[in-house]
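Derivation of every value follows stated rules applied to the coordinates shown; laboratory data play no part. Since the model is a prediction, treat every value here as computed from it, not as a measurement. Cβ atoms are built from the backbone, for glycine too; each structure is taken alone.
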Structure P
Amino acid sequence: MNRPKAIFILGGTGDLAKKKLLPALAKIRKNRDDLKVVYSLARSKSEEWETIACNLDPDFRIFCNFIPFDVSKWEDYLRLGQVLEGLSGYELIFYLSLSPFLYEQAILNLGRLLRNFSNPRKLVVEKPFGFDLSSAQKLNNLLYRYFIEEEIYRIDHFLGKDTVQNIFSLRFSNTIFEGVWNKNFIDHVQIVAIEDVGVENRIDFYDKVGAVRDMLQNHLLQMLAFTAMEPPCLMTPQFIRDEKVKVLRSLDISEFVKGQYEGYPKEGSRTETFVAVKAYIENLRWQGVPFYLMTGKKLGKKLTQITVVFKEIPKSFVSLLDCAPKQNRITFQVAPKNSLSIAFELRPPTGKFIACPIETVMEYNIEESIGQPLPEAYETLLEDILDSDQSLFIRADEIEVMWEKVEPLLSEQELEVYKEATIPNGAIKLMEKDRRNWIL
């Protein structure tokens, strides 16, 4: 029998809790009876939270409670302790859905409080985890004062997305793909996560963070790790994360450009809203294969995808055909839809044996295939937390090596101002000098 579980969301009336966590938990609660109670902790219970909590599901509302709580006040933790006293035998899960500037205070106070309880416990920490290498190390050290690694869930919601997980499945479940997943066949890899909107109402937070910390250090490097890692010797969280760390340690960012969109709302700010990098993985599988990563705001479309581009066919065959077939590619699209597509060349039905081939794209739309929407990323990850599966969560050494790799990009650099719906010139030139183009 599963141990009963209680979830405490610190910052439980914020956007993340209202839009993602509570709806995901309401769905999860329908399918498992070990989730007994959910608490939203925040300074005030807004009418909006009350409406959302009530309207999610009448049955779930019974399990969803509010506790007035200020992260900075020790007396509120003591009152929380009184609630915990009534949960003897429960597993306690604390989700830090807070501003990252409050993480240290919350971890310190929770750690002190939980010394008085013997319950199994878990702590979920949202990104950004730190703001540079030294702050990430400091945060890890603080966590280790009160928790062990098996109790810590550093979350990156991109890893809850079905398409990202399918990279792993496609490679390691199919000989035809894993056999060509190397420098002998692959020309380059592109990983992009771009948006059509600006910073909107996140300006106060975003201006302290920027594109490198907000997207590159976590989401994009995690997608790179899944794309480039070696097969683990066992399909367990420890060995999966071992291989991700190995590939990230081998990463060498050779070039980068940063930009800021025209009309950025904070005049005089040096915060980048765009970054593109060229990187190499210095190991036997990937030596010499460039990885191009790009993320930014106000770029005219919302698109998140990984494109693996294969090498051109030999020149002798191009001469025979009197044309140059396009390079084959595999694309894992995460947004705006969840799909996998393979582009290859086929002879057109002209009646001639030798004819210039045309590109044919085979696409597998995951949601259309199963006939229903995929689970939200947070739903998948919350299920994993309840099941104590850390495969899709980030380990301490992984966090630190990612910061180590991007820290040089945090230095002051001239920002290219770019117009809305336009890729900055620096990013275009980054590709053009290698005789390549962004695939968007």
Structure Q
Amino acid sequence: MKVHAFKYHVHGIFDERLRPDDEQVLRGRRNALNQATRWLLGRPASLDELVTFVVIQRMFSTADNTEVTPRQEEAMAELCRFLRIPVPDNFVLEPANSPGCLIHWKAVLLIAASLDADERQYWQDYYPVPENAEIQPQVEAQVRLPAAFDSHFHLDRTLRKLNINPAGNLDDIINCVPVDADKKVNLVGTVAVYCDPRSYPSEQCLLDLPEDMTVAIEFHPKHAKNSVRSLDVDTMQLPRLLQNSRVKALGEIGLDHSEPIKYWSYQVELLEKVLPLLEDHHILIIHCRGMKGNCGTEAFLLLLHFLQQKVRQNHPIHLHCFTGNQYVIQRWLEIFPRTYFGFTNLVESFNPEQVAALRSIDENRLLLESDAPYFPSMGSEVSSPSQIFAAAKSVATHRQMTVERVLEITVANAVYLYRGQSQ
């Protein structure tokens, strides 16, 4: 994103390679910012007023890439000295705390976007790199990808969807699924959910999985329509698998009322069969869907009524791919206060009631999920944990937070829930 900005939008006088203490550079930057101030405010005004305008317009409220590097900080400080104004101890972009912040490349990009086309062209033509200005070599800093934790994906299903050998791994998936350069993340953890008996992992497979991958095993509620005999045979595998030290969670289980109503009672029977296998050290992962076309309040409340008879009140629960409303959140937390709420790309299609619910959840209860291979983004047909940035972006937009902040808190929450440790 930064490379694109400098190539097409950020004008010559703001080039970060220019010596920050060059007087002609400082004079050009001051003049360019003063010109933008007159355009944006419609009158001559101070750069402090431009800072206030930037803050009021919330230009950085959802902006990514707002880190201040040492080189940028040096340039900001030199501009402050040139303007004879105080140099803050730390330059902060959200909210901007000094006129020095206005020469950060993201500030220049956002200010330029607020100008009309003729003004932008004038800005570019009349504030170039000064003649004889010294260009310092650009030190290529190592790209630091934001940390991310995908709290729910299906390793087995994603491998099948991509026609990769069942013995494949997460790296094989990541290599097959495209991710835009500015949306790449450093995956510090994942939760692989196995809920199809035909592809349960062997003990050797569990040993071979990455150390930072948590494993969950159970029955998806849609399997409830299978024959009684088939379920009996399949459930015989569960006690052994759930005792494996690599398996930290039981799930996903629950109710799915998007299935025909004739199968609903079978789903309850399946819950009766598998819930006794839940132990205190297991995270309980819940799948709950209402009938097509609604947010599932009836299904959530029915499932809540059932679970409170079977699960201790203080048990840690992960409500996977949550789509409910505020009433469901309130009722659920009354019964199970240690519930976490997972969100996927589905957030993009939330209605106002669901958006209000998302905004109401304490940030310490938020989790991000790719639910791969479902909810693909970035032009792909299959999703991957490496695309978790898209879910973070959607959540950040609705909660009016930065993507970086959403990634930060969801990593901390997932590490605490699935690894039993704070960050």
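83, 42, 36 is what came out when Cα extents along the principal axes in Å was calculated for one structure; which of P, Q is it? Present the calculation step by step, with values, prior to reporting the outcome.
On the way: P: 80, 53, 40; Q: 83, 42, 36.
Value 83, 42, 36 for Cα extents along the principal axes in Å corresponds to Q out of P, Q.
Can you tell which of P, Q yields -12000 when helix-only ellipticity at 222 nm (-39500 (n - 2.57) for each DSSP H run of 4 or more, over all residues; to 500) is derived from it? Attributed to the structure labelled Q.
By the measure mean count of other Cβ atoms within 10 Å over residues 127-134, tell me the structure among P, Q with the highest figure. It would help to have the intermediate numbers written out before the result.
Numbers: P: 19.1; Q: 13.1.
Once mean count of other Cβ atoms within 10 Å over residues 127-134 is tallied for P, Q, the winner is P.
Can you say which of P, Q returns 14.6 when mean count of other Cβ atoms within 10 Å over residues 207-214 is computed? Going through each structure in turn, the value belongs to Q.
If you line up P, Q by distance in nm of label points 7 Å out along Cα→Cβ at positions 39 and 399, the top spot, with the largest value, goes to Q. A value of -0.74, -1.01, -1.20 for log10 I(q)/I(0) by the Debye sum over Cα atoms at q = 0.12, 0.15, 0.18 Å⁻¹, for residues 191-366 alone, calculated from one of P, Q, originates in structure P. As an exercise: distance in nm of label points 7 Å out along Cα→Cβ at positions 223 and 359, calculated from one structure in P, Q, equals 4.0. Which structure is it? The read-out comes from structure Q.
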